[in-house]
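A.B. asks: In the part that follows, the structures are each spelled out as structure tokens.
Rule-based calculations on the coordinates, nothing more; no lab input. Please read these numbers as outputs of a predicted model, since none were measured by experiment. Cβ atoms are built from the backbone, for glycine too; each structure is taken alone.
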Structure 1
Amino acid sequence: MWVISVALTSSLCRSARALIGWTIEQLAKASGVGVSTIISFEAGQRVPIRSNQVALERAFVEAGVIFLEAGMNEGRGLKLTRSTEALRDILLIGALKETPPRRVQRAKKRIEQFCDDAMAFYDSLYGDDRDNSQRVRDDSGKLRDRVDQEIQLRSRLGWDDEPTRFLEPVADLLHGQP
């Protein structure tokens with residue numbers, strides 16, 4: 001389920017695409033919006049029809065982008081969910097020119113870091129609460145679900161690159177966790 005609360009602008013579109021590392025062609029395929037429409041939108045030459053804006057927004061949200069409203073002292077912006085940040089790092093690890101076992105080892109460390117960061121966050125928020133371990137397991141489940149969603153998305157879009165193929169062993173790691 002996705003909710004859009006901000007109108008997509010050309011600069012937000014460029015920034016969101018950069019944040020998740022997508023090319024214009026990848027965004028076009030993920031959203032169903034034409035490449036020329038995206039190019040002219042990002043260049044500020046025209047505003048797409050609302051249905052195309054919604055399709056672009058939906059593609060970004062499904063990829064883990066969070067659109068931020070303008071605050072009192074700051075403008076609109078973007079961020080990634082914590083699980084999407086970890087996924088982005090895992091995809092970058094998958095693109096490294098290293099042996100598969102070394103990349104899996106790096107991914108495992110990144111997953112451990114994700115869990116350690118979650119525990120530190122919950123410890124700072126709730127103190128030494130025994131429910132924090134369950135909260136971290138829930139977050140680990142969110143990362144597992146995010147990796148599974150990314151595999152499905154990339155499969156649906158026909159992306160067959162090294163980072164995409166690397167997600168399978170990472171999913172196996174995450175599904176094997178308690």
Structure 2
Amino acid sequence: MQILGGDRIERARTEWAAERPDLDTSPMEIIGRILRASHLADTEIRRELRHAGLDRSAFDVLATLRRAGPPYQLTPTRLYEELVLTSGTVTHRVDALEQAGLVHRVGGQPDRRSTLVGLTAQGIAVIDAAMGTHMQCEQAMIASMSACDRQSLAALLKKLLVSMEAENREGERE
């Protein structure tokens with residue numbers, strides 16, 4: 001069944017209504033659309049980053065270091081906390097970025113987890129160019145929305161995320 005002007009979520013809800021009329025699929029209107037938009041946005045962002053010579057994981061590490069401010073250095077522990085990754089994953093990513101000349105380790109620390117990871121001049125140039133492209137990409141994705149709609153959606157998504165993050169923190173404590 002084709003619904004003119006509908007999106008995939010609307011079509012899925014219509015199909016579920018035919019198969020399981022007892023099932024309330026209204027949460028899909030929000031969560032399903034967030035997940036679908038995330039998937040489509042991620043695909044486009046990855047494409048743009050490839051043009052900049054980066055993958056998403058390298059971009060995330062470089063961006064986290066850059067937004068930390070001068071001297072653009074963080075400990076691996078801070079990186080994995082910020083990126084919500086394991087320490088092993090961060091080590092692997094930092095090793096690859098170090099090989100590419102985009103980051104360096106600031107030595108002199110007795111514990112490798114305390115060794116600072118910093119951006120090189122080349123790393124700063126790469127992330128600054130990539131971040132500009134990334135923001136242009138995101139801007140293009142929301143261009144069909146009015147400024148008022150953008151503000152409303154941003155406020156509603158913030159409200160949802162604050163609630164979900166609070167619930168997640170509660171779940172972590174249990």
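A.B. asks: By the measure FRET efficiency 1/(1 + (r/R0)^6) of positions 32 and 88 (r between Cβ atoms, R0 = 25 Å, to 0.05), tell me the structure among 1, 2 with the highest figure.
C.D. replies: Answer by largest value of FRET efficiency 1/(1 + (r/R0)^6) of positions 32 and 88 (r between Cβ atoms, R0 = 25 Å, to 0.05): 1.
A.B. asks: Something else now. Supply the structure label, taken from 1, 2, corresponding to semi-axes √(5λ) of the Cα gyration tensor in Å with the calculated value 38, 21, 15.
C.D. replies: Traced to structure 2.
A.B. asks: Using distance in nm of label points 7 Å out along Cα→Cβ at positions 24 and 64, single out the structure from 1, 2 with the greatest value.
C.D. replies: By distance in nm of label points 7 Å out along Cα→Cβ at positions 24 and 64, the leading structure of 1, 2 is 2.
A.B. asks: Next question. Given 0.95 as the derived value for FRET efficiency 1/(1 + (r/R0)^6) of positions 8 and 80 (r between Cβ atoms, R0 = 30 Å, to 0.05), which of the supplied structures 1, 2 does it correspond to?
C.D. replies: It must be structure 1, since only it matches.
A.B. asks: Quick check: 2.6 is what I get for distance in nm of label points 7 Å out along Cα→Cβ at positions 48 and 120, calculated from one of 1, 2. Which structure matches?
C.D. replies: The correct label is 2.
A.B. asks: In terms of FRET efficiency 1/(1 + (r/R0)^6) of positions 96 and 144 (r between Cβ atoms, R0 = 30 Å, to 0.05), which of structures 1, 2 is highest?
C.D. replies: 1
A.B. asks: If distance in nm of label points 7 Å out along Cα→Cβ at positions 16 and 160 is calculated from each of 1, 2, which structure is the one that comes out at 3.0?
C.D. replies: Working through the options, I get structure 1.
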